[in-house]
Structure I
Amino acid sequence: MVEHFGATAAGREMGLDRLSSLSDLQSSVPLREIDRHEREVIERLGFGALEGEVRHRDLAAGQREREHVVGVWRHYLGERPPQRVALLRGDQYDRPIDEIVLEDVRELGGELLRISQMTDSMSVLARLEAFAPDVLIVPSALTCRELEAVHRRPLEARLRRLRLIMAEHDLKRPVRTRIPIRSAGWVSQGGRIGLPSAREPSSALTLAVASQIIELLPYSNPEEDARRVYAKQAILPEQAVVSERYELVLSSPLGLLRLRTNEHVVVVGFDAPSERAPFPRPRVVRLAPAPKDVYLEGCTVAGAWLAASIRQALYREDPALVQAEAGPDPLSIPSGGQGTRSAAIRMAETFADTEFEWTVRTGAHRTSQRKPRGVLVRIELQGYVSPQLGPMLSQRIDESLRLRSPAYAHLRERDELVPPRIVVLEPGTREREQDARIRRLFGRVWMPEVRVVAGA
C-alpha cells in the first residue's frame, strides 16, 4: 500500500509515505464509513492508479491463499476431479477482482463456462443444460431458486451430471435442489476476504488475513443495546474473541484505506496458523445487515427499536408482513433554511450528557443542515389492506417509539416531531426486488424482512 500510494500527491497529503508499520496505519489513518471513503479516498486514488495487467494481479494478491481455496473445493468433490465447471458471476468490480475468481476456477481444473448476464433465466438454464456441468458456482444460493422457477422442479432434473453447487452468499436460504451447496469463499471490492472451510458450520468462513489487511471493529450486541455502541479502536484478527460481533474494516492496495464495510460477522472459532499467517485465524459467520439508526431533528431513533416497533404494530388479525423499509422521511424536513432553533437547543444544558448531546449548543444557533422530523415506513403486506390500516400502523409505531425512547416521546409531545408516514407498497414488490438482485449475478440477495436504512 505504501509503495503503491505513498508517492502520489494524495498519498503524501494523507501521510501514507510515512507509514512504517501496521500500528502506524491504525494510528494515522482514520476509519471511514462507505460514503466518506468514497469522497476522501476512492475519488482521489481509486482503481485508476493501477498500471498494467501484471501489476493488477500483484496488487490484488489473489494468489496468496488460492491453494487453500482450491484445496477445500477439491475436498468437497472427493476423489473425482471436475470435468466441466459453470461460473455464473456478473462483472461488478474492476478486472483484478474478477481475475481472482477466474483464476481460482481455472486452478480447480475442467472445462469452464462463464455466464456474466442473466436477463433471461430460461436461456441461461438452456445453456447450462447443453454444457452439462458437474460443478456450478453462483453468487447466491438463491440463484438456484431462480433457475428452478423456469421449470418448477429441482435443478438436478435438468442438470443431471451436477454434483456440487458452491455459493458466496445466502447459504442458509431454502432451495429445492438436493445437490450439496457449499461455500465458495468471499471475494469483494478489496480482494479476497473469506476462505471456505471443510469444517462445520458450512456457512463459516476463515478470514483471508494474508490477502489484505483486515481489522475488526467491536460493537455491542444490538439485541441487548439497541444503539450499537462501537469500540473506539479496531482490533486485529488475532485479537478476536469467540461469540463477539464485529464490523469488518478493510485496507487494500486496490484502493481501500481502513474502509468500514458495513459487513458484520460473529466469530465462531479459529483455524490453525498457516505459512502466510503465523497466528490463529478467526472463523466467522456473516450476519444480516445491522439496522441503521435514524437521525431526526432533535433525537436519534435506534434502528433496532424502529424495526421492532414495525413488527409489533401488526396484530394477528392484520395482513401478514412481507417486507418493510424504514428511514428518515424527506418530506418532513423543515423548509426555510435555518428557521427557528430546534427543540433540543432550547433545552437546559443538563441534557448535554444524554442522547440530546449532539444537538445541545449553549446559547448558539445550529449551523448544520436541518434534519427530518419524522420517519417514513414503506411496507408490503399479504392480504386485503383496508384504508384505515395505514393510519392505525402509524399510531401503533408512534406509541411504541414513545415507550422505547423518552427523547422521542418528549419531542412528540411538543409537536417537534411528526407521526410516522406509512406508504403501502404494491403486492409483489419484494419478489421483483429479489429477482432483480438475483439477475445481477453478484452479491447478497436475501435481506431482513424489516430494513432500516439511512435514507428511505
Structure II
Amino acid sequence: MSIIPTEFKIDERPMKMMSSHEYEMAEVLSDDNIPDNADNIRIQLKDTSTFTNLYHAYLEVKIKLKVEGTNNPATDIADGVNITLANGINSLFSRCVLRVQNQIVETLDEQHLTYMVKSLLHYSEDYARSSGTNELYFKDTGNLDADADARRAFNHPAVPDGGSAENAILITENPNYNSGFLARKARTNDAAEVTAIIPLASLFGFCGVDRVMSGNQIAIELTRSPRVDHLHKETAAAPGAVLIKHCSLWTPRILPNAEVELALKSALGGGVVSDYRFPTYNSYVSSNLTTAAGSNVFKVLTQNEKILHAFVFLRKSITSQDDPKQLTRDEINTLEVRLNGRTYPSRRYDNLNSEEGKVRAYFELLNYMNRGDDYSSGIQLSYEEWKTRSIYSFDLSNQPENWSKSPSTLEVAASLQGSGGVDRQWTVVVVSERAVQINYSGSMPVVTVM
C-alpha cells in the first residue's frame, strides 16, 4: 500500500462542517430557586421540543459559608477565620441521581469521596491550575492540615551553633504548607458568595457520551454530603455550614442546519435506537476497623454490572471538620482485592511498609488511563505526595464474561499494622460498566437500563 502525504493531494476537496444554526446555552433553575439549607436539590429539564447534548451541560452552584447551627438571619463567618470547602464544589454532594424519562440511568453514592480520587487521577497539573479552579478545585499540599504550621509558606530556621546571621538568608520552604486550603479559603473568605461549576460529563458517565438527544425529560437530584466531609477548618475555628444560594443547570439548546435536522428527524421517526455504554463511579466506606494489627477483609458490594476498576485507600475515620479528608494512613503491610473469588493482582501488593513495595504500587496507579506512558500529561500526585495520599489501583477489566448476569462480589483483603488507637476505615471507589438504551420508536422515547 502506498501512502501519499497530504501536501501532495492538490486535487483534494476541502471538507465542510455542517454546523448548527443555533447552539445556545439555556439555564434551568432548581425547583427551590434558593436552596439555602435544603439537603436535597432537584433540577428538571422539561423542554422536549429541541435537541440538547448533556456532554456540554454543567451545573452552576453559588455558595456562602455561615456558622453552624445558625438559621435566618444566618451568622456569617468572619473575615480571616480559617475554614473552607474540603475539596472542589463537587464535595458538597454525596448522592447524585440522573433520570431520563423518569427512569434512573445513573446513581452515584458517596460522590464526594469519588471526586477526591477522580480529581487527583484524572486532572493533569495544567487542567487543575486553569479549568479546575472554575470548579473551586485547588489541590491540597503539605500535611493537608489547616492549622498554623500548614498556613506558613516559609520557615525561618535557627542560626546554626557558631554561625552568624549577618548577611545570611535564613528562609526555607515549609514542607507542611497547604496551598490548596489557602486558595479555597481566599475564595470563600469573609462570607463571600462564590460561584463554581460542575461539568455534567465529569459527574455522570452517561453525560460523558457526546451525543444529541431529543424528546427526553431529564432530572438531576443532588443530596448534600455531611458537613464533616465537605468542610475543613483549623482546630480553633468554630464549625461551619454552607448555604447554597443558587443551583441551576446550563444545557445546550441546539438547532441543527436543515440537512442534519432532516436526517435526525428521519432517524427519530424511523424508530432509531440509541445505545450508551459508559463507566460509572461509586464509593463505599467500611465500618471502623480494629485499631490492633492483624488481617482484615471488607466485603464491598454485590452488583450486576461489570466491575472494571477499584481504588482503595485507608484513612482515619472522619469525625469532625478538623480532620483532613485526603490524608491516608500508612499502616498497610499487604493488600489485594478479590472479585468473585479471583485475586487481583496475581501477586498481591506486599512490602508496603518499604520503599520497594510503595514504588510498585505507585507505578500500578500510573497505569490507570495510561498516565505512566503519557509524556504530555500526568496525575496530580507525585510519588512523595502519594506516600501521604496512598491510593491503590486494581485493574479488574480482564475477567471472564459473566454470562449468567449474577451479582459480583468484591472484597478487600489486607494485613494491617496497629493504628496507635486511631479509628480507621477503608474507602473503596468502584468503576463499573453500565449500558443504557433509548428507543425512539414510539410517540415518546423509552429508556431501558441494560
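Every read-out reported here was derived from the displayed coordinates using simple, explicitly stated rules and does not represent laboratory data. All values derive from a computational prediction rather than experimental measurement. Cβ atoms are built from the backbone, for glycine too; each structure is taken alone.
For which of the structures I, II does the calculation of FRET efficiency 1/(1 + (r/R0)^6) of positions 119 and 247 (r between Cβ atoms, R0 = 25 Å, to 0.05) return 0.80?
Computing FRET efficiency 1/(1 + (r/R0)^6) of positions 119 and 247 (r between Cβ atoms, R0 = 25 Å, to 0.05) on every structure in I, II gives 0.80 only for II.
Of the structures labelled I, II, which one yields 0.95 when FRET efficiency 1/(1 + (r/R0)^6) of positions 287 and 439 (r between Cβ atoms, R0 = 41 Å, to 0.05) is computed from its coordinates?
Checking each candidate, the match is I.
Among the shown structures I, II, from which was the value 0.45 of FRET efficiency 1/(1 + (r/R0)^6) of positions 31 and 87 (r between Cβ atoms, R0 = 25 Å, to 0.05) calculated?
The correct label is II.
Have a look at I, II and say which one yields 1.00 for FRET efficiency 1/(1 + (r/R0)^6) of positions 39 and 295 (r between Cβ atoms, R0 = 41 Å, to 0.05), as calculated.
I
Among the shown structures I, II, from which was the value -7500 of helix-only ellipticity at 222 nm (-39500 (n - 2.57) for each DSSP H run of 4 or more, over all residues; to 500) calculated?
I
Work out which structure the value 14 belongs to, where relative contact order in percent (Cα under 8 Å, 6 or more apart) was derived from one of I, II.
Structure I accounts for this read-out.
A value of 25.2 was computed for mean projected area of the Cα convex hull in nm²; which of I, II is the source structure?
Source structure: I.
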